[in-house]
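We did not get these values from a lab; they are worked out from the coordinates using the rules stated. Note that the coordinates shown come from a computational prediction; the quantities given were computed from them, not determined experimentally. Cβ atoms are built from the backbone, for glycine too; each structure is taken alone.
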Structure 1
Amino acid sequence: LTQFIIEEQRRFSGATGEFTLLLNDVVTACKKIANQVNKGALLGTMGSLASENVQGEVQKELDVITNDIFISSLEWSGHLAGMASEEMEAPYDIPGHYPTGKYLILFDPLDGSSNVNINISVGTIFSILRAPEGVTQPKVDDFLQPGTRQVCAGYALYGSSTMFVLTTGHGVNGFTLDREVGEFYLTHPNMTIPEDTHEFAVNTSNQRHWEAPVQRYVEECLQGKEGPRSRDFNMRWVASMVAEVHRILIRGGLFMYPLDSKLKDQGGKLRLLYEANPMSFIVEQAGGA
């Protein structure tokens with residue numbers, strides 16, 4: 001993966017190497033998180049805490065641990081102007097004794113953390129933006145950039161193997177961690193979503209709360225060959241966006257988390273900056289929409 005990132009850097013004559021070093025720090029953070037997740041209950045960190053994150057969700061102990069890993073792996077490097085995490089109420093200021101850089105990073109350190117105690121795949125999602133010109137102490141508004149301004153997006157999937165999937169706007173590539181060597185190797189070059197599929201991912205327990213067009217679409221899929229879509233579909237749902245999207249990158253399909261009447265005041269469940277923007281960038285670069 002390091003070689004791949006450096007070779008990508010060589011495509012840009014004005015590259016300084018700062019972005020390359022930042023991305024390597026992200027990779028290191030994901031390796032450390034993979035180590036924590038893979039040890040599971042052996043570390044005694046599978047339980048819930050009394051605290052909630054800014055989204056009002058009960059935090060798992062691993063949510064806090066992985067958030068701290070991400071911060072400690074990146075704050076010192078001098079490549080970031082600031083960080084923002086799903087687990088923190090406000091952007092994280094780079095400590096004054098560290099240099100700052102020209103990039104911002106937003107991340108969900110442990111997506112799908114409700115699954116950790118049943119050993120289902122979880123992941124890390126991240127999005128890298130350029131800090132506004134001259135900004136060294138970014139505020140909330142500096143992070144509120146449209147997804148089209150992302151420099152890079154990616155995720156790590158902690159499952160039967162650990163994978164790191166990445167886009168810098170020139171396609172999508174997937175890497176698998178060799179735990180014995182401690183390196184990610186390119187195993188899924190130029191990932192493209194298959195056009196034909198029989199799978200979709202949605203939590204149908206919320207169906208009664210969806211808007212009518214969404215209910216109708218899902219009902220048509222469930223009717224199978226006898227319905228208007230004239231084919232049988234398989235429905236998948238594991239409550240981990242990283243796992244759902246990764247399956248779609250490999251096998252095709254559709255992922256939905258529709259707005260429902262319970263969440264209408266919030267505008268939906270998925271977080272735009274930490275989840276929807278980076279995953280949309282990856283899916284788009286893989287030929288999806």
Structure 2
Amino acid sequence: MVHSVAQRFTQWIVICVSYSGALVLVMDALHAQEMQYPLSVAVATDNSLYVADRLLPGIWKITEGKAKLFYQGDKKFRTPLNAVRTVAVSNEGRVFAGDSSTREIYSIDNNGKATPLTDGRIGIPVDIAIDAAGDLFVSDLETQRIWKVASGGGEPKEVVTLAAPRGLFVDKKDRLWAIAASGDQPLVRVGNDGTVEPVVRERIFHFPHDVVVGDDGTAFVSDNYARAIWKVTSDGKATQWISGDPLMGPVGLALHNDLVVIADPQSKAIFQCDRDGKPIRVASDVP
């Protein structure tokens with residue numbers, strides 16, 4: 001009798017373990033069909049959106065509100081896009097992504113091939129901006145520097161040292177804007193010679209992440225801790241533009257015509273706002 005009970009108990013354990021394993025596989029499959037932690041968003045010239053999802057890990061492509069996988073990373077550490085943090089798209093449609101797991105910037109083609117560009121010379125790439133010549137600016141949180149990387153790859157060239165560099169943006173005048181999250185001047189412009197021009201001269205933001213700049217010179221800054229987007233006028237005055245619901249923790253920003261596009265990892269969603277400041281959900285869970 002004791003032996004029979006022991007056998008049944010052992011069988012029960014085996015069944016539970018097997019069921020648990022199957023459940024994990026099912027949950028992984030379900031999670032693969034939804035945005036999990038969208039950190040960064042970029043807009044292509046054909047109006048498609050590309051979204052870097054840190055926990056997927058990988059990149060989504062959104063077309064007409066429908067999201068599909070563009071690149072699926074591996075959950076194994078030290079593999080391409082295992083810890084993707086940023087995505088950018090050139091005017092020619094080339095997709096670039098920054099991955100802290102492999103300390104690398106990748107160029108990703110439409111066939112899903114990821115080509116490394118720097119031989120692992122970037123520490124923690126947080127954002128990528130592309131200038132008029134097609135070269136990349138990369139903010140590196142580990143080295144506290146902004147690097148310039150040729151679109152075809154090669155050794156990164158140091159541009160400037162900043163306190164906790166995060167969001168980057170190249171405006172229509174080909175000027176580089178940067179978030180210095182820990183600096184006393186948290187929003188700056190950086191010249192070709194590395195000179196730093198303060199834009200916002202006080203630490204008014206709670207935890208700034210990204211910046212985009214409209215053609216009229218108005219800048220918008222995402223603030224994760226404040227659950228807000230700030231508007232910064234050309235004279236450097238910053239005021240909260242959007243705050244609270246539905247935003248839960250905005251991080252990545254992009255511009256789409258006159259719309260500000262927001263990646264919010266806490267909401268697991270992408271929003272867009274017109275200049276009236278009303279966030280509209282573009283995509284969240286994948287249909």
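Can you say which of 1, 2 returns 76 when volume of the Cα convex hull per residue in Å³, for residues 222-277 alone is computed? Value 76 for volume of the Cα convex hull per residue in Å³, for residues 222-277 alone corresponds to 2 out of 1, 2. Among candidates 1, 2, the computation of relative contact order in percent (Cα under 8 Å, 6 or more apart) that gave 12 used structure 2. With distance in nm of label points 7 Å out along Cα→Cβ at positions 118 and 150 computed over the structures 1, 2, the top value is the one for 1, the highest of the group. Quick one: helix-only ellipticity at 222 nm (-39500 (n - 2.57) for each DSSP H run of 4 or more, over all residues; to 500) came out at -4000 when computed from one of 1, 2, so which one is it? The value was obtained from structure 2. When log10 I(q)/I(0) by the Debye sum over Cα atoms at q = 0.09, 0.10, 0.17 Å⁻¹ is computed for each of 1, 2, the one that comes out at -0.44, -0.55, -1.53 is 1.
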